[in-house]
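In the part that follows, the structures are each spelled out as structure tokens.
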Structure I
Amino acid sequence: MRDVLARMARAGHPPMHTLPAVKARAAYEAGSGVLEIPRAELPRVQDLHIPARDGHLLPARLYAPAPGPLPALMYFHGGGFTIGSIATHDTLCRELAFRSGCMVVSLDYRLGPEYRFPVAVHDAWDALQWLATQGATLGADPHRLAVGGDSAGGTLAAVCALMARDAGLPLTLQLLFYPGCAPRADTPSHERYGSGLVLEQAHITYFFDQYLRSDADRDDWRFAPLLAPDVDGVAPAWFGLAECDPLVDEGLQYSDRLRAAGVVVDLQIYRGVTHEFIKMGRVLPEARQAHADAARAMKEALVP
């Protein structure tokens, strides 16, 4: 991990938080595959569009490791609600599908600053409902559904799990890689790991400035699931947290809250690695272990 950080420093790229959103997206996409493992070849990879409530067609990509009907995971990529895409998380979604035997559907929800909160939440929830009602036409088993994501996508997944509970949409699993859960960056881990370790405090401030309409949005549980009125009866959760990550404390807090409400929680903390580590499998064994652990959780929850 130290070597990765040193190489990033030597590359001398301008900090993402100094770039306009469009350029930040391009920079993230350009570097997203550098440390990835070779992408898994699957028999079926299909691009499609999912309608949002306002008629917008959301790009999505389906990964199927075998003929259907298959259990399905709706996946939301990370990137602070500002950067990231299907393309930046293609290798990860392929790996989860390949290792788990489950279908994965990756969503390009709309990003800030062009589309601010709560548009990403609406897009994520609309896509999950669509998968539940229309997924059978694509070979998905509507009775074996899960939701997942990393970072901001983990936030969306946690929120969708709560919305699914309220709507009576049964989910078998929420798969959460280092999700953002708190309204403000005020936990000890934000201070301890907020400088020099991939995700810096300046990045977090930048992303939320692009995404939120005003500071009042921070107090909405759809931005910060720790503020949800209750979490009883939500789907079982698998957490994959990075030890050296500003978000680790809030991930722990949310996992503790779920456990206290009687929700089954599988918590894994990967030592000595930073935010974004799951996309560094070429050099970090912890990333490959996280892929295997997440796929195991999917298989145990979804595959009979």
Structure II
Amino acid sequence: MTRTSGTIPQPQLLAADDWQDYELLDSGDGQKLERFGTFTFVRPEPQAMWAPRLAKADWQAADGHFVASQGRGEDDETAGGWTLSKDLPSQWRVSYDGLHFLARPTPFRHLGFFPEQAPHWNWCAELVAAFTARHGRAPRILNLFAYSGVASLHAARAGAEVAHVDASRKAITQAFENRDEAGLGDAPIRFITEDAGRFVEREIRRGRAYDGILLDPPKYGRGPKGERWHIETDLVPLLRGCRDLLSDTPLFLLLTIYAIRASSQAAHYALADMMAGAGGAVSSGELVSIESGDEPRVISQANFARWTGFGS
């Protein structure tokens, strides 16, 4: 049986091409060499099944190398530790789109933010501006699994009122630090340490509503009171709750998924199924990083699905 291409979602590849303080310099042999500000780092990258192009000396000169643990379960994709230069500060300022925040090596092999998510930040900011122009008020945005707050800060700077929710007290502390680094101490952001599912249930009982919702769930996680999160079993109920939290002027629902063996089609159909009957449109694809230099190679970092309503 032959199906027309119009019946199958066509994935988008989204990459930020306007970073000044981040660059994918090279990749290969299961690793990637990146620049964050003025410092370079080597991190594992299983998708880099090719040979590096830069000299070995360029890799060896990096300010930090993340060494993955051996003998761990195949699902433990963050275990390991850093070997860092003695001259590397514990944290330093980086900027994107004029927004200042902090970079720092974390125990989970990343640097405190995810540069490939910049297209989402810009997309959200555009919708926030359109909503404000149309409705004459700031949209209410909920950011779940919000981590260190760059997406929240970018949305608030664009004019949104943001509820920033994360189960990790350490992540909330980092979000406060990034808020101060950005000079947005007076921004309309509520920082909330709570399990995402419990927060959504509570907001529904209170009759609250949000015009836009961001979700960036981990594969596994624990809430502040020992709540367990497993994306394969808990994502759909959470999406259902988020749908119920959307206002009468719904703007968007954005899902980003890391560290799961599924394509962007899975995210697309999960979101499309949940939003069936709500109107709007769903698009999906991959967030990617692109090497600098000639003939750059592309590395997929995450899957995403976006539902856009009529609130803009």
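In table form, for the structure just shown:
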| read-out | value |
| --- | --- |
| Read-out mean count of other Cβ atoms within 10 Å over residues 100-107, computed value 19.0, structure in I, II | II |
| Structure responsible for 2.9, with distance in nm of label points 7 Å out along Cα→Cβ at positions 244 and 268 calculated and labels I, II on offer | II |
| Structure from which 0.96 was derived, Rg/Rh (Cα atoms, Kirkwood Rh), options I, II | II |
| Label whose coordinates, when mean count of other Cβ atoms within 10 Å over residues 172-179 is calculated, return 19.9 (choices I, II) | II |
| Answer label among I, II for the case where percent of Cα pairs over 14 Å apart, for residues 60-131 alone, calculated from the coordinates, equals 70 | II |
| Test item: FRET efficiency 1/(1 + (r/R0)^6) of positions 180 and 228 (r between Cβ atoms, R0 = 30 Å, to 0.05) calculated as 0.40, pick one of I, II | II |
| helix-only ellipticity at 222 nm (-39500 (n - 2.57) for each DSSP H run of 4 or more, over all residues; to 500) derived as -8000 - corresponding label from I, II | II |
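Where a number appears in this text, it was derived from the coordinates with a stated rule and is not lab data. Given the structure is predicted, the values throughout are model-derived calculations rather than measurements. Cβ atoms are built from the backbone, for glycine too; each structure is taken alone.
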